[in-house]
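Each structure below appears as structure tokens.
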Structure 1
Amino acid sequence: MLRFAYNTNGLQSHRLSDAIELLGNVGYHGVALTLDHMHLDPLHATPSEVRGVSRALGQHRLRCVVETGARFLLDPRRKHRPTLIDPDPLERMRRVDLLRRSLDLAAELQAEALTLHTGPLAPGQDPDDAGRFLLDGLAELLAHASEREVPLALEPEPGHHVATLAQFEALQAQLPELRLTLDVAHVSVEAEEGTPAEALRRHADSLAVVHLEDAPRGVHAHLPFGEGDLDLPAVLRALCDVEFPGLCAVELSRHSHAAHELVPETWSRLQAALPAP
């Protein structure tokens, strides 16, 4: 049975406790928890707050994965920066520190995985330098993730240093412990990668988390189901065929204003698109 979650970056107008209750009451199996200033900020969360979130997840029988894609958590003026590939070593250290803290929180919440991204190149930056910085940062984070028993999964993101599935494969060849978070709306945006269903089948052995939303073919967008070109039944059929055991998390990061309607509506669309047993 596939297990569905909903990303809290699409619930930014809700308190985290209310978001968890909403998802549990609708029937979701999990929460994709984007750590952000309004939702368990890893720079300021207290042990008591972390325990409270853990209790709420348990009360509603929800599993979780931790997401680290908050836009302005480290810098209020630069989206997603600093990054793991920042030319400034002190800035790279700030990102690594944030991700280590996030792994610690993920372990306390018994998260099934932690998702991260590389961030974009700085203007004029040498991609080879960025590649070396990335390997160093990920090696440290993978060691910490192993200690904390939380799988570490990288999400190829359009516009970032690692933007395609082929780039992920090249990176994983050097870091075999690294897992994959595959967002169906990112498939074939920067390179031809087939359909999302084909990509899921091809990378099934690496998958830790799957992100679901609709989008026009080849366009990086996050839209409710039915507003783009995604063949949702084909995607869910592929996930069933490969017996994906992880969480399939809906990511509607631009629709927090409508979450009270979209959370139940999305659940209904997922149930209707499931293949017949």
Structure 2
Amino acid sequence: MLAQRELRLDSLRMIYKRGAGHPGGSLSAADIMAALFFHKMRLDPQRPDWPERDRFILSKGHASATLYAALARRGFFPLQDLERWGELDCHLQAHPDRLKTPGVDMTSGILGHGVAIGAGLALAARQDPKGGDRNRLGKPLGSRVYVLLGDGECQGGIVWEGAMVAAKYRLANLTAIVDYNDVQLDGPVHEIMPLEPLIEKWRAFNWATLEINGHNMRQILEALDTAGEIHHRPTAIIAHTTKGKGVSFMENDATWHGIPPDEAQYARALAELRGEV
């Protein structure tokens, strides 16, 4: 629990200090990010461009606060750098930039591009004989690629174009994780543009599918392990989460999609995340 709590605390500090950001989606994704960066992915913070590393794509790039917190806690750059998030001359900008930030594999802006770019990276990795997982026949699969996308993103057609490419090339080294908190900028996802049946949609695109509680670390890790054992197609993990997880007045409230807390709200949020109330 320590890693995900620290990611939530770091994210809120950054958003409060900058006076801008997306607390709801950063908090909902913290457990998934902790599982990936501290338990699952093969990374070398001293060599951010290590060719045999696993790749991570934050397709929902507006939740960059939790990604930067994970990278800092993992050792890609000093924790003190988080204090300068969003400053003009800082390598940590509102949306991740792979040319500026160590550990970032995709520059994100407009939502929806992560799956398609992930498919390209996964295809390239599979053709690279260096390192990585192997299938049952001993053929190198290359580095694994993980894409974290929001549920609102799945309303966009480009997500499904990428899904078709991944299925066509049987990219078993690609895993997409949907942060399914059912809240987007203007309200509930199921009211604005319903996604259900979401699992059946991914299955129809010939992806292996798993459904989990996105705040249960055991379920997250087991799903990631299972994805690594599937050798003939990509995997989609539908992770049910809570927008603003851990802060009572932010949970399931679209208001907190993209505004920072004021001083009193920030103090209360910190106290709740620390278990002091």
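Values quoted throughout were computed directly from the atomic coordinates according to the rules given, and no laboratory measurement underlies them. Computed from a predicted model, the values in this text were never measured in an experiment. Cβ atoms are built from the backbone, for glycine too; each structure is taken alone.
Worth pointing out:
- Computed 15.9, 50 for Rg and Dmax of the Cα atoms in Å, for residues 53-188 alone - originating structure among 1, 2: 2
- With distance in nm of label points 7 Å out along Cα→Cβ at positions 93 and 221 derived as 3.6, matching label from 1, 2: 2
- helix-only ellipticity at 222 nm (-39500 (n - 2.57) for each DSSP H run of 4 or more, over all residues; to 500) from the coordinates reads -10500; which among 1, 2: 2
- Of structures 1, 2, the largest value of Kirkwood radius over Cα pairs in Å, for residues 29-116 alone belongs to 1.
- Entry that produces 23.5 once mean count of other Cβ atoms within 10 Å over residues 109-116 is calculated, selected from 1, 2: 1
- Given 1.4 for distance in nm of label points 7 Å out along Cα→Cβ at positions 149 and 245, calculated: source structure among 1, 2: 1
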